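Listed after this line are the structures, all set down as structure tokens.
Bear in mind that the values in this text are calculations on the coordinates, not laboratory data. These numbers come from a predicted model, not from an experiment. Cβ atoms are built from the backbone, for glycine too; each structure is taken alone.
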Structure P
Amino acid sequence: MRHTRALMAPSNHPAEPLLSVTSVTKEFGDVTALDDVTVNFHAGEVVGLVGGNGAGKTTLLRLLCGLYHPTVGAVEGHLDDERIDIHRMREHVGVVPEATGLYARLTAWENIRYHSRLNGIDDDMAWTRTERFAKLLNFDEDLHRSTRGFSRGMRQKTALLRALAHGPRILLLDEPTGGLDVTSARMVRKLVRKLGDDGGTVIYSTHNLAEAHNVCDRIVIIHNGTVRANGTPEDLLTDTDTDTLEDAYIALTEDIARTSTPDPEGKVAGAWRRLLTRGGGPND
């Protein structure tokens, strides 16, 4: 059963969002990955980006952390009553990509500490945060183990702790439970829900409707590079006159889905890894 909290529809938020995407189009050559997308993200909510493969979810996440530049439109942050370029928001953003980009020669804590130092965070502070969240993930006894040979779930937990260690105001998650076992996926969802309940802002990309319903306050459905819906799960059911989110999704995405969008880096992991490590060499 979903953790109960007040749902936060876009209209109930203050006028100033924490992140804003305004009339953004992103093109790769002749392919339009995102087409005239406008969506706002406010402090203290968990927002699900829901769509199939190639919908444009990862492209949007990369725009939100400043890794990509929009072809048209603007992606901006809002801090202390000031509107700022998204690149100045990077220190306030934590990212968990599909490719974790861990250094296999280092322990989980050494991976986390290295990333925290790049963000100017004192080791003691990083450790306090890491230990706190690691206990919630039942991972505290594995922090000093080498990541070489880690399972997919252990790598994902390490990446999540790495993203949280510098105390970001915004957490971007790209399919955080993909490929995880049931227990690990449940722990990740529970932590995400706690972050939202504690006032954090989480933008959560997933293709799993049930997961989005259980974890997220608001769902943004993206299909073929366009936003098809933006509201609470109850909003989506009402607007489509359907009884389940699956039926609502089908009603909103009847046109044939494209199967992929181009990645100019050549490898999806490459761009994320450069953002996370500021250098080459990590292993997934």
Structure Q
Amino acid sequence: MLRWYRDGVRGFEGTPGTVIPRYIGNRKHEWRIGETTDDTERTLAVARAIIADRSASHTSIGRELLACRKCIHPGIRSLWEFHQAGDPARAATEHDGCGAAVRAAPIGILHPPSAFDDLVDHAYEASIPTHGGSRAIAAAAATAAAVSAGIEGASQQDVFALAERAAVEAERRWPPSATPAFATALRTVRDSLASLSAIHAGDVAGRCFPSTPLTIVPLAIALATTMDSAEAAILVAANVGGDSDSVASIAGGILGAMSPHSVNPEWCAIVAKVNGVDLPGVASRLTPMRESNGQLDI
């Protein structure tokens, strides 16, 4: 990170729309400054599937995911196998990465905490086109639950409690081959960050470097439930390193639900311009489908 950004990442480093210097000539993809990664592309795919079918099924989500083109190469087996199969109804039986969690926010928008069973079931539906491992499903359920509780105005503690409950339930319904570990990792990472007097990227990297299924999503949820600002959490995630885009997208999405005012509007305008996406338009079609009775039911 410091090799390219001596002072750390402080926002969009360079002219939006131009190729990031270290990706010039990259044979996989020349990423541009302000361009969204596959995380946002696939989140929008889940949202479109829900809007089209007024529900969340793995086949309709799979259909939309097949139209996504970013990060499809053998190095990311979960996406590569799905796109090679070309079957929207395909249900993966393995892969424990965070690829399901990064696209789970629309499930949290669709279902309030009071619809807990639907929340967990549909997180599973959104996961299995590419990720059928227990930890991946638990991560998706936890992320969707955190977004759902955040929309209801829940406290940080209650947002975390619902995420933890969803992870426990997902590991119970779709148990791993080994001892359930994701919900435990959630608690461990959050407790570690909560013990810090201030959240700094260097300290976070030393305690929980995001490089495995038991660190990436737990770190994102921990940042979202120990910090107050989506902008600040995104910058911490970006400067931690590792799978920083996944941590930033999940933490930013949860905090965006909890504290919409903490999302940087200038960043949003740049993303919309560079990518030609209408995020408010998608949200305006998705949010009316949510039925909330205002009860958290943690």
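Values as computed for the structure displayed
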{"item": "Of the structures P, Q, the one that 28 was derived from, the read-out being relative contact order in percent (Cα under 8 Å, 6 or more apart)", "result": "P"}
{"item": "Origin of the value 0.30, where FRET efficiency 1/(1 + (r/R0)^6) of positions 55 and 207 (r between Cβ atoms, R0 = 35 Å, to 0.05) was derived from one of P, Q", "result": "Q"}
{"item": "Which entry (P, Q) yields the derived value -16500 for helix-only ellipticity at 222 nm (-39500 (n - 2.57) for each DSSP H run of 4 or more, over all residues; to 500)", "result": "Q"}
